[in-house]
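See the structures that follow.
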Structure I
Amino acid sequence: MLKTIAIVVVLLIAGVLIYAATKPDNFNVRRAATIKAPPDKIYPYINDLQQWRAWSPYENKDPAMKRSFSGPAAGKGAAYAWDGNNQVGQGRMEIASTTAPTLVAIQLDFIKPFEGHNMAEFRLEPQADATLVTWTMTGPAPFITKLMSVFINMDKMIGTDFEVGLANLKAIAEK
């Protein structure tokens with residue numbers, strides 16, 4: 001009986017590991033919101049990393065988070081490093097490229113709780129009296145990420161944060 005249980009457990013674990021290995025090698029999370037403001041009004045909130053405190057969903061997860069800024073005040077080369085609790089972890093982001101007022105691309109380097117190197121992109125597309133703002137994050141999915149995705153819906157987890165951030169951005173930009 002014990003031998004049968006052990007075999008079943010080993011087969012289940014092997015099945016989960018094999019299933020995880022079949023997951024895609026990259027991930028992509030994307031959310032969008034329509035904001036009733038022109039791109040020129042929204043763009044500075046994204047292009048100036050110090051403005052993120054007003055709308056980023058991660059800022060409220062750890063009010064005691066340590067923050068530091070380097071490089072130019074805004075635009076390419078502007079950088080923001082953080083060190084916080086287990087909800088925000090530790091990492092650094094740097095604006096890799098910008099095209100005012102329609103694009104901000106950011107290199108994200110996570111240190112804790114898991115190391116990761118991803119790209120985030122904000123696209124601002126004018127639409128009549130509003131702007132469609134699309135927030136995307138892409139990156140490699142190492143095996144540990146694939147294994148986690150068997151049990152945790154990463155798109156929903158990260159996407160929910162993006163939805164909160166876009167709603168916050170909408171609230172300040174529409175004032």
Structure II
Amino acid sequence: MSSIHDFHESLALSETVAEASWWEDVYRKAFPFFKSMEIVPSGTLEQHAGIDRIIRLEGGGVIYVDEKVRHNNYDDILLELWSSEERKTLGWAGKPLQCDYIAYVFLPGKQCYIFPFPQLQKALWNHWDDWRHKYKTVKSPNRGYTTSSLAVPIAVLQKAITEAGFIQWDKPSQ
């Protein structure tokens with residue numbers, strides 16, 4: 001039987017992880033013109049819109065990142081379908097968010113995958129019929145609700161995101 005998750009304990013842990021010094025190293029490596037970063041406080045409108053961190057670039061660019069952290073190493077990415085199955089509240093993978101990227105971290109392996117969020121969503125939509133039958137659904141019981149995620153292998157998701165970023169249109173008639 002799965003243990004019951006405690007939202008407040010998970011939030012406190014994620015806030016501690018958000019303060020970790022290695023985030024700056026991750027973002028410096030991910031974004032060549034990295035200038036600075038700031039944490040978006042919990043409970044704010046921005047944070048509810050999927051922005052955990054704001055990255056500022058040399059030249060004035062701004063990148064919004066939603067951060068996901070797993071405390072064990074896995075060979076899959078959990079795409080949250082329902083934050084509450086009972087209330088039919090969409091999870092982060094299926095709802096419109098204001099983030100540009102998902103930073104998906106495996107703490108023990110000191111690994112971070114940076115996924116462009118619009119292409120990640122398009123990949124999920126394009127492959128939904130196949131993936132929902134092929135990959136396992138992970139249910140996480142919480143007090144009063146259940147979170148449900150689809151465990152998609154990393155390589156499969158990366159390939160699908162790359163495909164989602166390729167757009168082709170018909171040539172105009174001459």
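Read the figures in this text as sums done on the coordinates, not as results from a lab. Everything numeric here is computed off the predicted structure, so don't read it as measured data. Cβ atoms are built from the backbone, for glycine too; each structure is taken alone.
Quick check for you: by distance in nm of label points 7 Å out along Cα→Cβ at positions 51 and 163, which of I, II is greatest?
Structure II comes out on top.
Of structures I, II, which gives 30 when relative contact order in percent (Cα under 8 Å, 6 or more apart) is computed from the coordinates?
Here the read-out was taken from I.
Out of I, II, which structure matches 19.2, 69 when Rg and Dmax of the Cα atoms in Å is calculated? If you can, show how the numbers build up before the last one.
On the way: I: 19.2, 69; II: 17.2, 65.
Going through each structure in turn, the value belongs to I.
Upon calculation of distance in nm of label points 7 Å out along Cα→Cβ at positions 91 and 123 from the atomic coordinates, which of the structures I, II produces 2.1?
The structure behind it is I.
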